[in-house]
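Every read-out reported here was derived from the displayed coordinates using simple, explicitly stated rules and does not represent laboratory data. Just so you know, these numbers come straight off a predicted model, no measurement behind them. Cβ atoms are built from the backbone, for glycine too; each structure is taken alone.
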Structure 1
Amino acid sequence: MEFGDGDLPALFAAADTAAIVGQRTYLGQTRFQLGMLLLGAAAGVAVQVFDIAELAYVGVAAYIVLVITRVNLKLTSMDRVWYENRLIAESVRSLAWRYAVGGAPFGLDPERREGDGADDGDEPMDPDDVLRERIAGLLSDVSHVPLPDPTKGTEQITEQMRRLRAAPLEVRRKVYDDHRVTGQLIWYADKAKANARKQARIDTVFVVASGAAVFFGLLQALGTIDVNLLGLAGMLAAVVTTWAATNKFSEQAGGYSMAAHQLTLARTIIERQQDDRDWAVFVNDAEDAIGREHTSWRVARAQK
């Protein structure tokens, strides 16, 4: 049986799309701003090198565009659009997987559902109602969540979610292992490696730019050159440092690596879950491990 993102609640698709757009816009405009800083500094050097005063207008224009872009980015709050919707999308994905495979708090063993919003001695709450309440609760502390696209469906509990939930444990276990645990594990591992490589490149550029700043600064101090290449090299070092801080390559590499290791451990015991009671606990623990990474990611973004 197949189960993927296309089978998740409508809120996931809406939040996922908004997060992707927010990320592209925010990082794109941030990259553009840093480019304007470099262009302004380069224009100042060009005025000295070519002795053409009019080139200063290029620097002036660059800084004016920089200010306009910065103000626009603040007004649109694209960073909040990005990380709030990403957190919602991943939270909905986790809830949907829990529901679809019978993980807590949507376990197929009635004893496991006692206490999930029900008084002792009462009938457990219907899993559908619990899922709807959990999804509604996600929307209580955010402000940038788009409406679902009616052309792509508005169901929060899809037919494929119900079909997987009704399947035997061995089917649910295999689908969860293949399409959730293993898929997420590979994604985390790839992201950890990619972010580590990006941080290494940033560190290399920073060292080279800083070395160039020292070299040109000494030449300028000795009177060998009178062009302010020191400022340009220093600006490049500052720009790459800012870009690394914006993307948090090092922190993300560590977080993704830790999550990958946790899921690797989870895979070693997935076959031991032979009844719905133990299975519900296993899925809950696996989803908590995934959820911790996303929560840490949002906190890191909010503190930037």
Structure 2
Amino acid sequence: MPLINDQEDAKVPAGLPAVIDAHVHIFPRNIFSAVWKWFDQNGWHIRYQMTSSEVLAFLISHGIQHIIAFQYAHRPGIAHELNRYMMGKCIEFGNRMTGLATVYPGEKDAERILREAFAAGLGGLKLHAHVQCFDMNSDEMNCLYECCLTNKKPIVMHVGREPRSVAYRCDPYEICSAEKLERVLQDFPGLKICVPHLGLDEISAYRKLIEKYDNLWLDTTMAIADYFPIDGKIDLGRYRSDRIMYGSDFPNIPYAWDRELKILKRANISCDALEKIAYKNATEFFSLKFRSVK
């Protein structure tokens, strides 16, 4: 898909409330380099090729008040070191970021790795079904859900079917669906779950699910950017406003860092809904002790 050389500004658009970016990726340098290469070959050219510290400093200097940072283990045996890396960035950036843990579903001692990450202070669990190829209704996932519940931590799972790629080891259309996610919501009603990208490509199904389940949130990441070929424009005014969070997918994007913020500012929603999407819902979902510095 194309790189878009749209204009970027130096600050969060004027007129927006405080902004929490609820979807930011960081990795050790060698993994970031592999991610850039993979996207060049199979997705789009990543416009912002930075180190993790540069990513976090960039967003903070441009007016993002708090960052939720993710990693995901693409193979067994690396989650523990990735979680240690994330803790190091949390120490470096203090109360300006919250780091999430990762684990490879089904790997040896997965539950112990996750417990240790939570005990060390990480604020939730990030999983990516396209990369990790897990069945969200399997026994190996149930123990991770139980661990999150026991430790009162949320989980962010990329289980929407898009963006699809033949470069993945599994077909997202076979392992991901709103129906499968609904079973998790029913079986673990106390578990807070966020599905990124508004659940692309099952947008309508996920919009209906947040009306039905109080333990489900969605984030806007790349879904409102007018980048993917979506039938019709997404109308945030039709969504349950207390269950949508702003996220950027920075730095793994092919357009300006503030593209979605500008679109969010123009959205036909109330001031109350805008505040919820910009920062209040993330504060609730991730149990943040957040105070705006604006």
Structure 3
Amino acid sequence: MEGMHYEGTIIRPPSEADSIILQVTVGCSHNKCTFCGTYKGRRFRIKDQKVIDADIAYAADHLSFLRRVFLTDGDALILPQDRLVRILTRIREKMPSIQRVGLYGNAKSILRKSAEQLAELRELGLGIVYLGLESGDDEVLKSIRKGVAAKKIVEAGSRIREAGLKLSVTALLGIAGRERSLIHARATGEALSTMDPNYVGVLTLMLLPNTELWREVREQRFELPTQPELMLELREMLYHTNMTRGLFFSNHASNYLALRVKMPADREKALKVIDGALQGNVPLKPEWMRAL
């Protein structure tokens, strides 16, 4: 059947809703995080170049009205430089109207690229890298098996910014459990401040039955923060996040309170909105409306 070739679960950032989704890898190169069930049971591999080329050709013929491309799966930046150069070059040749290419990158794959390699990718159309911080607290990162310390994630984020690429960083409310909630929030805000990304996307932990974290909750080894505690965590995180410009979002479907904070101008106003929610004066999203 004619069309794009997709395998398994395809995920993308909310901001890539109107992008051509081009799958260049299957699964995630790390795939050990205790909270993520997206690529369970899938062995990571790079897709055949002929299939990728066919998808680019199909998109050029049928999706030329779209202006952005997003490369999936979980860590497209792990591709060898020559493969990424070929893909970006082919996109530029076949779809000259594309204004931006985006992808997910983790700390290891970013730090494997030199400043010159990242600059080369930027010249070929890569415009934004989405990086999962989750937490700035090393104890939390260790417990969720992120496989890397906060310092390395911050270093990777800074490298993306230095290469002239846009950086979008995700953080997770609730991932520290109840006891380390505010420690996690503070450390995450500080890590975000150091990276100074263009965008921060805050998500709230949603437990999935096929994950290690789900089992930890069932066995009472992990306790989810309550709704008010999650609001306090969001407040603490935002309070400690100092960005020179850009947007701080909590508008993902998983969140109880949707914020779009223009930094730094709207930060104080947003903190007051959270205070209003904590006092019961600002309505929160009902549980049934939350989703991944």
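Points worth noting:
- Once distance in nm of label points 7 Å out along Cα→Cβ at positions 72 and 104 is computed for every structure in 1, 2, 3, the highest value turns out to be that of 1.
- When relative contact order in percent (Cα under 8 Å, 6 or more apart) is computed across structures 1, 2, 3, the figure 26 traces back to 1.
- Comparison of 1, 2, 3 - label where distance in nm of label points 7 Å out along Cα→Cβ at positions 48 and 168 is highest: 1
- Structure (1, 2, 3) behind the derived value 25.6, 88 of Rg and Dmax of the Cα atoms in Å: 1
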